[in-house]
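J.: The data blocks that follow each hold one structure.
Throughout, read-outs are computed from the coordinates displayed, never taken from laboratory work. The structure presented is a predicted model; accordingly, all values stated were derived computationally and were not measured. Cβ atoms are built from the backbone, for glycine too; each structure is taken alone.
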Structure I
Amino acid sequence: MNNKTYKEYIDILTKELVPAMGCTEPISLAYAGSVAREYLDGEPEKVIIIVSGNIIKNAKSVTVPNTNGLKGIVAGVVSGVVAGDSKLKLEVISKVNKNDIVKIKDFLKNKEIVTSESKSPYKFDIVVELLNANHQSKVRIVGDHTNIVLIEKDKKEVFSKDFSNYNQEHCADLCSLNIKDIVLFADKVKIKDVEFILDRQISYNYKIAEYGLTHNCGANIGKILLKECGNSLINKAKAYAAAGSDARMNGCDLPVIINSGSGNQGITASVPVIVYAKEKNKTHEELLRALVVSNLVSIHLKTKIGCLSAFCGATSAGVGAASGICYLLGGKYKDVAHTIANSLVINSGSVCDGAKASCAAKIASSIDVGILGMSMNNNKKEFKNGEGLVGSSVEETINNISKVASDGMIVTDHEIIDIMKKNC
């Protein structure tokens, strides 16, 4: 592996595997609110919130951490306005205390708050504007959770940057990813170069999984799986990952290490690999190298699919987890490639209908499918080129699935959002 690709892969892991508290869309709203508050002179009397349909989809039904159970778009923004610390970015409301929660609820009750849907073409688009009798501030985030493209104070631009090509530029940063190089990188990477990043992921994500199994969280999918389906290794991998999502969707204030901008995807890509490593008595180094595979495969797949698609991100992360488990158990490039291709075409139609309790069940399903794809390879079986969306190589299969997810499901995404808006 050449030095350029090696450095690119380290940079990708460093940039993508970062901490966040709570579902990342409401936290992005809180971040926008906290920055807008910094630029407003005086106390805010009115809040204007304009968000894209996909933000509505991913924020309307999820509990915002540190708010005593408040849900949705307005709760996310107001928590940031009242008590956020913008320097913490995706942990913006991690320091909210009991007094702050009282202030948040008082603000919700007594201030004017107006919400509407953005007409912009961007799937990820947030505008938060604060006003009082004499002053105004506005913040706009486009493309991903902390990408501020506009700050306005008293109708004058304080900061702005072009964002017309943001998604293309972001994807270009990840274009070097491919399955063959990912496996080679996992073989060759110096552990000291990834140890901090991945040790933090192990600590954070396994901790929230344990929390979900020991508390009453959401739909309790993790608990139900262990109760009804037993302690087999496959079931434990599914249950622990699902429990992490149970906790996160129910407003647990523990941070997670995200993958591709998503905490659920970060949990899905990591926790099953950790469970397998513990059960199989793998060394710490073996676990870290397997997590390199699972994380980079998940990022590679999600980059192709695109941000906030109608295609459920847990599906791609479940495939990533299976590829990491395959590598952990001794699989080589061809085994990993067959695992990915098999898994992708089994579960290639799962839709995303926003962040909420049922995400945990989708995570469990995606891991189950991923492990089935690995088991097929273990038994020297694979889906063949030309069968449905299967291509002549793993990269061609990834491209085929991604084409369906990014282009073919645009109308599906609109229909999902329209249905969900009716219930807002």
Structure II
Amino acid sequence: MQDVLEGTRVVDFTRHMSGPYGTLLLGDFGADVVKIESMPHGDPTRTMGTAFIDGESGLFPIWNRSKRSMALDLRRAEAKEIVRRLAERADILAENFRPGVAEEMGIGYEQMSALNERLIYLSVSAFGQSGPYARAPGTDPVVQAMSGVMSVTGEAERDGVLVGIPIADYSSAMVAVQGALLGLLARHRTGKGQRVDVPMLAALAFGLTTRLATYWGTGREPRREGSAHSAVTPYQRYRAKDGDVVAGAWTLDSWPRFCAALGKPDLIADPRFATNLSRMENRNALNQILGELFAQRTVSEWEQIFHEAGALFGPMLTIPQMLEHPQMQALGMVQSVEHPKLGAIPQLAPPIMMSGTPGGIRRPPPLYGQHTAEVLREIGYSSLEIEHYAIQGVVHVPELAKEHAQVAQSR
């Protein structure tokens, strides 16, 4: 099968998560993603976090498979010429620096598009290219705070908290993929590239749909609801005899199914619970009844009953339980790839499942500078030039660095 993005070349200057997780998905579907890493240490996530395996951070491999790594000293004129050659041949250039930084580095939109008018220039930043916060540093927690997401996350009478995953990074990475693909589609029609700008703040705010519906529809400021849904009830976490579950009624016809699963058809006729609005007004009374009911059976018992009734239900799983769950196994989501240093390492498969052009793990996460020489040869540099640049510290070529170190030790 042909990969859907086969022949698409991506020059990837992104670091950390917002950006790299998106270019990873492009690589999973066949794009040739060349990750440009600054010398001397590369992407900062190679040394971040608390989980390390043989000196390698557990973060970098999750965000950077299906790519090749090229290490350059971007302060050097020779490295800037290498970047120019790459840009001339690229379909997409991706960066997630603060606005103005790429221009200072010589890889800004105007500079790169002048070399290649068909280039899709993808920018991911915390706050976008203009406005009072444009040049301010921003990370996932900062964006969660400023987007309003933190204000509606957590228990009602407690302080706002972070979402349990880096949701601002993730949402902007996925919107960046959409932006890159839309850019390619537009170029197919117009023949011209363009800048695609993805502010993390905008990407995360775009997900505030239910909370905005409440605010714009009623004028009431949305509040923290804990595990409860903000617009529908019952729809939240309940405690079963041996664990927690999430169950509820989302539509008009799902409320009777929910009551049938609980063995409480009399709740349907109770005027306090006849409509979603009345249930929201009497949520405390309803949850008192439901809490006592759910505590009477185990999670597995409720799972069978709710599934037979066709009612909304799911056990609340820990991360290890989720990875081992039969549904995740059926989806083929948990896979592994052979890392050149660490051996077989676990990975999650791409979540987009296409019948004709499926994605997949194309390459293991690269070692720092692993493909520098390979990529340089592809854009016209000779072996002598590559060795010269490596000796001069313009590029990092691991195999040459090792060779030179061995020669130096033997002297």
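J.: Where does the value 0.15 come from, among I, II, when FRET efficiency 1/(1 + (r/R0)^6) of positions 10 and 74 (r between Cβ atoms, R0 = 30 Å, to 0.05) is the thing being computed? Can you show the working numbers first?
T.: Numbers: I: 0.15; II: 0.95.
Source structure for this number: I.
J.: Comparing distance in nm of label points 7 Å out along Cα→Cβ at positions 98 and 218 across I, II, which is largest?
T.: Numbers: I: 2.8; II: 4.0.
Of structures I, II, the maximum of distance in nm of label points 7 Å out along Cα→Cβ at positions 98 and 218 occurs in II.
J.: Given a value of 0.15 for FRET efficiency 1/(1 + (r/R0)^6) of positions 50 and 346 (r between Cβ atoms, R0 = 30 Å, to 0.05), point me to the structure among I, II it was derived from. Intermediate values should be presented prior to the final figure.
T.: Details: I: 0.15; II: 0.95.
The value was obtained from structure I.
J.: Follow-up. One of I, II was used to compute semi-axes √(5λ) of the Cα gyration tensor in Å, for residues 226-265 alone, and the result was 17, 15, 5. Which label is that? List each step's numbers first, then the result.
T.: Numbers: I: 22, 12, 7; II: 17, 15, 5.
Source structure for this number: II.
J.: As an exercise: helix-only ellipticity at 222 nm (-39500 (n - 2.57) for each DSSP H run of 4 or more, over all residues; to 500), calculated from one structure in I, II, equals -18500. Which structure is it? Mind showing how you got there, number by number?
T.: Details: I: -18500; II: -11500.
It must be structure I, since only it matches.
J.: Where does the value -0.89 come from, among I, II, when log10 I(q)/I(0) by the Debye sum over Cα atoms at q = 0.26 Å⁻¹, for residues 306-353 alone is the thing being computed? Provide the component values of the computation, followed by the final result.
T.: On the way: I: -0.89; II: -1.03.
Derived from I, not from the others.
J.: Related question: Starting from the value 25.7, 91: which structure in I, II was Rg and Dmax of the Cα atoms in Å calculated from?
T.: Values: I: 21.1, 71; II: 25.7, 91.
Clearly, the read-out refers to II.
J.: To which of I, II does the computed value 5.5 (distance in nm of label points 7 Å out along Cα→Cβ at positions 186 and 242) belong?
T.: II
J.: Here is a further query. Given 4.2 as the derived value for distance in nm of label points 7 Å out along Cα→Cβ at positions 2 and 234, which of the supplied structures I, II does it correspond to? Mind dumping the intermediate values first?
T.: Details: I: 4.2; II: 5.4.
The read-out comes from structure I.
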